[in-house]
Structure formats: C-alpha cells, structure tokens
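Following this line, the structures themselves.
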Structure I
Amino acid sequence: MKLTSEHLKTLHSLYIAHLKKALDMEREITKALPKMVDKSTTPELANAFRSHLKETEGHVSRIEQILQRQTGSSKSETCKAIGALITEAEDGIKDAKDDPMVLDVTLIAAGQEVEHHEIAVYGTLRSWAQLMGHNEDVSLLESTLKEEKAADEKLTRISVDANARAAA
C-alpha cells in the first residue's frame, strides 16, 4: 500500500491532500444521507439522519472555505475510504430490508462507521492545522469534529432501543 507520493513531501502538502479527500467524503455523505433517511423505519432515526445532513452541508462549506484560503481552489480528490463505507452500507441495507428492526440497526451501524471515520479524519486535520499555525482552520475543523462526535453520540442513544427491539 502506497502511503505517500512524490507531491507529498511536506506536512502542508499532506494536509492539503487530506482536506481534498475530506471534501469528497462530505460531498459523498450528502448524497448518501437522504437514502438513509428514506430507509429509516422510525421517525427518531430519520430525524437524526436529516439533522446530520444539514450539518454535513455545513461541513462541505467549511472544507471549501479552508481549501480556498490555503490553495485558492476548492477542488476535491476521491476518498476511497468513504466509497467503501457507503458500499458496505448499501449492501447491508439490501440484506436487512425484510426486517424493519434489523434495517434500523444496520443503518445505525453504517452511520456510526462513517462517523468514526470522520472523527479520525477531522482529529488528524485539526492536529496538523495546529502544528502549522493555521488557527482559522483549527477553529473550523474543531467545530466539525464536535458535530461529528455529537452525531455519533446521538446514534449511540438511538441504538439502545433499536438494538433491544432487534434482539427481541
């Protein structure tokens, strides 16, 4: 597995490459969340996904703002990880479609897998921004990181009842 390429010779170039992937990640999530809203069988879960969609649109805007400031462009690069997570989620949804309780648990698990990836991405980006003294970026990345953690916590709370119903 190739971790670096010729153009990633500095922390700043690595930072920019990961910001571009984060932008693609958030754009892909904005496409996937409406499908998760539609597949949810409880209003609470649908509302959680709907609420996070609005936040995710803000995440796109923040990353575009950072990239614009850092590079003069808001060009993205493909995030292979989010593509794989979305494919896994779609497969799970197809497999669980016959049982509404299992479907919700599958949606929650898929949502949390994505949230955990995003938490890792934003934690890393925030740390790099701090090291390089990009204080405006740090603030935006910290806001996004807090929202991702809150979305994960909300899914955890919802999962308590959903998991119990699916296990019964």
Structure II
Amino acid sequence: MKIESLRDLYIEELQDLYSAENQIVKALPKMAKAASHQELQAAFNEHLEQTKGHVERLETIFKGLGESPKGKTCKAMEGLIKEGEDMVKAKAEPSVHDAGLIAAAQRVEHYEIAGYGTVRTYARLLKEGEAAGLLQQTLDEEAATDKKLTQLAESVINAEAAVAGA
C-alpha cells in the first residue's frame, strides 16, 4: 500500500490491528487451556470474548470507510504470539508457568494499547468521530485487561511463583 496521507496511514494501522486481533482470537484459547490458575483461565476467556468484539468494531469502522480490513499481516503480533506459544509449551511449575503466561499476555496488551491509542488519535484528526468512539472503547477494554492481569499477578500468581522456585 502506498501511504500518501494520514488517511492512508490510518487505514494501514487499522489493518495491522485487524490482523493482530484475529491472531489473538486464535491464541487466547490455547493460553486459557495452558493456565493452571482458575482466575487466569477466566481472564483469558473473558478477553477472548472482548477480542471478538474488537474485531467486530474494526469491521464496522472499515465498512464506514468503504475499505477492506484485510491485506496486511501484523508481523509484530506474529512474534508476540510465537513467544506466547513458547510459554504455553514450556515445562514449569504451574504458578511459574502462569506468571510467564501473564508476562506474554501483557506484552500483547501493551502492543494493542499503543496501536489503539494511535488510531484513535488519527480518527479524531480525520473527523471520524464514530470510529474514534469505537476505538476509545476498545482502548479502554485493553487497558482494563492489562490492569486485571497486573492485579492477578501481583496479588496471587507471582507470590506463588516465588515460593515454588524457592
């Protein structure tokens, strides 16, 4: 794709996020299955449902733009997912394994937070108010998921992992 305007960049970045979200939809069930802590399993499953909604929001935005959501593969997410898959397959004490799964998931969340913050700003500048609202909603959900994972790690899982490795 030739990028000659902010609108072109906006579409390119949206396509990147669309690819990323679809990769995450495929990865989250594996992460949930690999988690041993019930709250972590529940968090991954809850985020899977949210992520499906993120895909739908992006499709709504593309429809409004008259553009296709397809055409780009998010290579960064491929790498983050690969790291997550390595953690899924890793042999470790259950709590240590869960701590590693959280670390992998938070890398994904931080990538998404950066991406959604960027495209939300572009949408505002391009006077795409409805899209900006949808993107802000997704950004808020990604930030909430990151916060939930941090709380789960800090309140339970990391402490259990510290004891397991002692």
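Read-outs: derived from the displayed coordinates by stated rules, not from any lab. What you see is a predicted model, and the numbers here were worked out from it, not measured in a lab. Cβ atoms are built from the backbone, for glycine too; each structure is taken alone.
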- Suppose you compute distance in nm of label points 7 Å out along Cα→Cβ at positions 112 and 144 for every structure in I, II: which one lands on 2.4? I
- Query: From I, II, which structure was FRET efficiency 1/(1 + (r/R0)^6) of positions 16 and 40 (r between Cβ atoms, R0 = 25 Å, to 0.05) = 0.35 calculated on?
  - Reply: II
- When I, II are compared on distance in nm of label points 7 Å out along Cα→Cβ at positions 64 and 120, the highest value belongs to I
